[in-house]
Structures are given as structure tokens and as C-alpha cells.
Structure P
Amino acid sequence: MFNNFDLRESLLMLPAILFGFSIHEFAHPYTARHFGDFTAERDGRITLNPFAHIDPLGLFLFFFAGYGWAKPVPVNLFNFQNRKKADLLVSLAGPCANALTMMAFAILLKLIFVFYPSLFYIPNYGKIIYEILVYFIWVNIIMAIFNLLPVPPLDGSRIIFNLLPNGYDDHYENFSRYGSAILVALIVFDVLPIGKTAAFIFNGIFNLLSI
């Protein structure tokens, strides 16, 4: 999988990756603040500045493996009045932000095709603009799906944990110790079905919007 690196493709994808990471991580502390936890806000994480969120390994893997992660957002569960409900919604906020971003750029692409299609035929730049917009759709689909995986430290693990009955805290903590290693192994050995799932959603959106 590490032989598929394409410099041009990576440069065109970079704006989508940086924005996708930023909007995802921004959504977590923004939601946490709503429920009374200001930990991440004090840490400077309620921002769309990608440098506040980028994890070097996660960014590297996104370019070379197709999916990666940003720095986890610190959350203090003791600041929540209803811990499970608040933590569930905080965890869902990131993937939902990516899903909304994906839909917004899909609609934008459709509107350009309807009202200003000549934009994509500008010599030297039209194709680049089109590819960048498409990457915003693709990357955010990938991020939404990837972060829903039930493996710590991804959001999916917190979502599943908060849907379980009380009493699983120790099990989650034990699992979390090995989560990052498991996640890297799953990516390196390319056993995650994310690409096919993302392609199915991607093609469905383009067919639905007749793009």
C-alpha cells in the first residue's frame, strides 16, 4: 500500500485533509463546551487552525494508506452532568461534521455544474479546481467512516461504549491501552473495508446529484 504515493494527488488532496481534520476536531470541543466541559477550549482546540489538530503519524498514514487521524481532543467526563449522553454526542460530533462537510461540497459541486460549468474548463486550472472539490467530498467520507470504527482512540469506540450498560469502564480502559497499536496494524495490513464503503457512498452521492 505504501507504493501508491502520488505527489500531485497528495498536494491536491492536502486542503481537504487539513480542513477535514480541523472541522472534525473543532466539532468535539465545541460540543463538549455546550455540555459544560471547557478542557479542550483551554487547550486551544476550538479552532479551525489545522496546526492545532494535526498528528504527524495520522497525517502520514492518510497520504500513504488512505486514512489516518488527528490529535485526540481532551475531554473531562466529570464536567458533564449526564456523562454518557454528553460523551456520546461529543463523540458523534466529529464524524457528523465530516458528513455535513461532504454534503456541503457535493451540493457546491452540483451548483457549479448547473450555474457555472465553464469554471471546470478554464485552461490549466479548471481540472485542478474540480479535483480539489471532489477530494473534499472523498476525504470527508473517509474520515467519517474511519472515525466510526470501534477501536480506541477513534470516536466509534466511545460511541459503542456509551451505548453499552454501565459497568464496562474497566473493559474499555484495558482495550484502550492496545487501541492505537491495533489501529496501526489494521491500517498497515490493509484489512479495513473503508475504501469499498467510501466508494459506495461516493458513487451513490454522485448518482443522486447526477454529477
Structure Q
Amino acid sequence: MMASQRIRILLIDDHAMLRQGLRLALNLQPDMIVVGEAGSGREGVELAQCLQPTIALLDLNMPDMDGVEVFHLIRERSPATRVLVLSGIHADARVFATVEAGVDGYIVKDASTNELVEAIRTVVAGECYYHPLITRAISNYIGGGDHPSALDQRLTPRELAVLQLIATSATNKEIAAQLHVSEETVRTHVKNILRKLNQPTRTQAVFEGIRRGLISID
């Protein structure tokens, strides 16, 4: 595959050894190439503006700027760049703040290379990706809210099944295979779910479903 056709990745992390390992691992993928590395938030924003990468892998703990601030600046200066948070943080309020900010995905540093590669491809394809640990953390964080009975909601049984599968970070293709329906049918269900729950993204719909007690994370 030509370099111009690959997923162009920007690494933003203050640990040089981690960046080196990520570069080696991701450059082995036939459809990916690391085009830049930044050891600070400010440098990451500048490189994103200059390189216009397909996706930026962003650590939340940067020495000079808050990760959410870095995300907003990247979104402002390189609107087409998708942002996937890659962080060791997965159990505090910063996770919720990051998701609320609208990042395209969140994966933990404990994840395998295969999981990271899958997350990158999912996010680049236009879908959100949230590692199960992150979904569980958000579930715990918002678990104190009111939980109306699922019987009061307007989601159909099939829509509830789709929403539950979305919570596992399954793609439309994987959901279609599990439910034995077409991807187009899944896309229609997702569209209806977002509309009925009045949420802008799949991830926000999952969190709203958890808050309302419609689905659960085991």
C-alpha cells in the first residue's frame, strides 16, 4: 500500500520509550504509518496543524497542557484529524470529562497491540471506540443517576439488543453478524436509537442507556 493511502498517525505522549514502541508496532501494519511524534501537548497541536494526520493518539497526562485542552486545539486546527485517547487513566472523573469533550475514542495503555490497531481502524472508519474498561468506568461514574424503568422507554427489543452490543465496542459489521441482519439494518437501528435517546453519538447513547437502566455493563 502506498504511503499516501495509509492511515497517517501522530503520537502525542511524553514518554519517548512508549512512542518508540508504538512507532515500531504500528509501522508494521500494512495500512498504517507514524508520521510524527510529540513529547508535549503544545508540540502535538503544532504537529497536528502542520501534518494534518488521519488520527492522533493522545495521552491525557501531558507535562504542559491538559489532554482535553490539547484535543480541543487539535480539533480546531486540524478538523479532519480523528483523536483517540491512549492513556493509563481509566478510573476517575477525567475519563468522563474526556468523553464529554467529544473525543473519537479512548483505549487504555494496558490494551494489546491488536486492540489498539482495531481501535485505530474503527475510529478512522468514522465510528467511536471505547475500551470496555472505559465503558465500565463511565457506568460507575454516572451510576448514581435516576434509572427509569426500561418499560417506560421507546426502544424496541431489537434496538435494546443493538445498544447492548454497541456498549461492547462492536462494529456495525460485528453487530450484524451476531444478530443475523444486514449492516444497513444495524445502521438504521443505530440511527433510531440516537434519535430516541436524543444523543449525538453512539457512545453518548450507551452512557444514556446505562443511566436509564436500559442496558448494563457486566
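Please treat every number below as a calculation from the coordinates, not as lab data. Worth saying up front: this structure is predicted, and the values here are computed from it rather than measured. Cβ atoms are built from the backbone, for glycine too; each structure is taken alone.
When you work out relative contact order in percent (Cα under 8 Å, 6 or more apart) for each of the structures P, Q, which one comes out largest? It would help to have the intermediate numbers written out before the result.
Values: P: 23; Q: 14.
Top value of relative contact order in percent (Cα under 8 Å, 6 or more apart) goes to structure P.
Taking mean count of other Cβ atoms within 10 Å over residues 81-88 as the measure, the highest value among P, Q is held by Q.
Each of P, Q could give FRET efficiency 1/(1 + (r/R0)^6) of positions 65 and 89 (r between Cβ atoms, R0 = 35 Å, to 0.05), but the derived value 0.75 comes from P.
When helix-only ellipticity at 222 nm (-39500 (n - 2.57) for each DSSP H run of 4 or more, over all residues; to 500) is computed for each of P, Q, the one that comes out at -15000 is Q. Source structure of the calculated read-out (distance in nm of label points 7 Å out along Cα→Cβ at positions 9 and 177, 3.9) within P, Q: P.
Can you spot which of P, Q the value 12.1 was calculated from, given it is mean projected area of the Cα convex hull in nm²? Answer for the origin of the read-out: Q.
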